[in-house]
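Engineer: Scrolling down, you'll hit the structures one after another.
Values quoted throughout were computed directly from the atomic coordinates according to the rules given, and no laboratory measurement underlies them. All values reported here derive from a predicted model rather than from experimental measurement. Cβ atoms are built from the backbone, for glycine too; each structure is taken alone.
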Structure I
Amino acid sequence: MELDARSTALIAIHCQGDVVGPTGALAGLFSQQIRQRNVINRIGTVLDAGRRAGCTVVYTRIAFRPDYSDLIANSPILTEIPKLGCMQDGTSSTEIITALEPDPTDILITHKRVGGFTDELHSVFTARGITTVLFSGVATNVSVESTARAATDLGYRVGIIDDACSAATPEAHTAAIASLSVLATITSVDEVTRSLTVLARR
């Protein structure tokens, strides 16, 4: 996948304690596949390569007021959040995990829907001339897919870094990748890092 650092952003979806942490509220759903697919290390590899090349690096996280007064529970997955008592802004479990701690120049987007492609993010990308976005994170079939679909609808060139994403089951991940393949380029950590390494040397 050919890339231009000036117009490329790497987006890491929901690398927060409640989602990807080994003891987070959703660990029972996601932790096994995160470990088996080595997703945290792979995301870190891609983000580091992106920073060296001069790309824009973005993290999205989902978080609500402690009383959930800003949560619109119009879907089963959002209905479960207050029941689990998770994703409350200001708690450590809504922060990006230490292993993937953002650099000061990275962008952190907090959102309250399943998808994280907010008006704020679109404005940032427009101002920076971003035209290509590459996705990694959890879960492939939920927030990664939702955010990537929004990006394609807004006119961005989209790539999904297959082996830097995971879902609750291998089957859910595979189905999401198959669905996204008609809208986005499906790529890999190795392919992206090779492209970014070339850019960093220029």
Structure II
Amino acid sequence: MARTSLSKPIIALDADGVLLDYNAAYAKLWGKVFGMLPTERDPNAYWAMDRWSVEKLSGSRLEIFRGSFDAQFWSRLPAVASALEACFSLSDAGYSLVCVSALQPRFESARLRNLKDLGFPIERVIATGGSDAAGNSKKAAVSMLGCVALVDDYLPNLADLGPTVHTALITRQPNGSPNTGPALSHVNSSHAQLADFASWWMRSAGWHPGGVSS
């Protein structure tokens, strides 16, 4: 159901790279499947395969690893540092938070369980199923919710959302990042992490501790 004028304004938050540390979970899963934790190759790498010293998989080893990305995996990712505090700051300021994730819908409940177990003030996850050949796969969910903002670490997810949605890009690790090119000109704001966005957003709105707006 779309947001009504009497309800709290909704901010949509991406999961992997914004709320949850997918890259750290990737390394842990690699160690579980293959018996040895990979060493870190580039702490500033955007993609997990570039961050860790891992081989390029093929054949049966690739299928085994892919099969390990199951509901148990998606329900146990660690939180990004300071993301929990950032979410509580936004929630305390009067915003309703919804996780809009490009995860396959069959793992939607696992993602929600993960967030709730970590203590995030998020009661709903919408899994959009990844890339959409017709355009931004998150557009329909953001429109349906009537979001005032989408915070995401993947530039294509911020495309074509319309003038009423603030698009906030989390830049995080820059090496090999897909967040480059002319499309950056359409992003409304950029931040290193969710905590930076939360602080900036509330300052821009004139919000102060105690819930008083200037």
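Engineer: Thinking only about Kirkwood radius over Cα pairs in Å, for residues 44-155 alone, which of I, II has the largest value?
Structural biologist: Structure II comes out on top.
Engineer: Work out which structure the value 18.2 belongs to, where mean count of other Cβ atoms within 10 Å over residues 60-67 was derived from one of I, II. Could the numbers behind the result be given before it?
Structural biologist: On the way: I: 18.2; II: 11.1.
Working through the options, I get structure I.
Engineer: Here FRET efficiency 1/(1 + (r/R0)^6) of positions 52 and 148 (r between Cβ atoms, R0 = 30 Å, to 0.05) was calculated and came to 0.80; which of the structures I, II was it taken from?
Structural biologist: Details: I: 0.80; II: 0.25.
That value comes from structure I.
Engineer: Ok, one more. Here mean projected area of the Cα convex hull in nm² has been calculated and equals 12.7, so which of I, II was it run on?
Structural biologist: Derived from II, not from the others.
Engineer: Another question, then. Tell me which of I, II gives 25 when you compute relative contact order in percent (Cα under 8 Å, 6 or more apart).
Structural biologist: Derived from the structure labelled II.
Engineer: Quick check on the output: -9000 is helix-only ellipticity at 222 nm (-39500 (n - 2.57) for each DSSP H run of 4 or more, over all residues; to 500), derived from one of I, II. Which one produced it?
Structural biologist: Of the structures listed, the value fits II.
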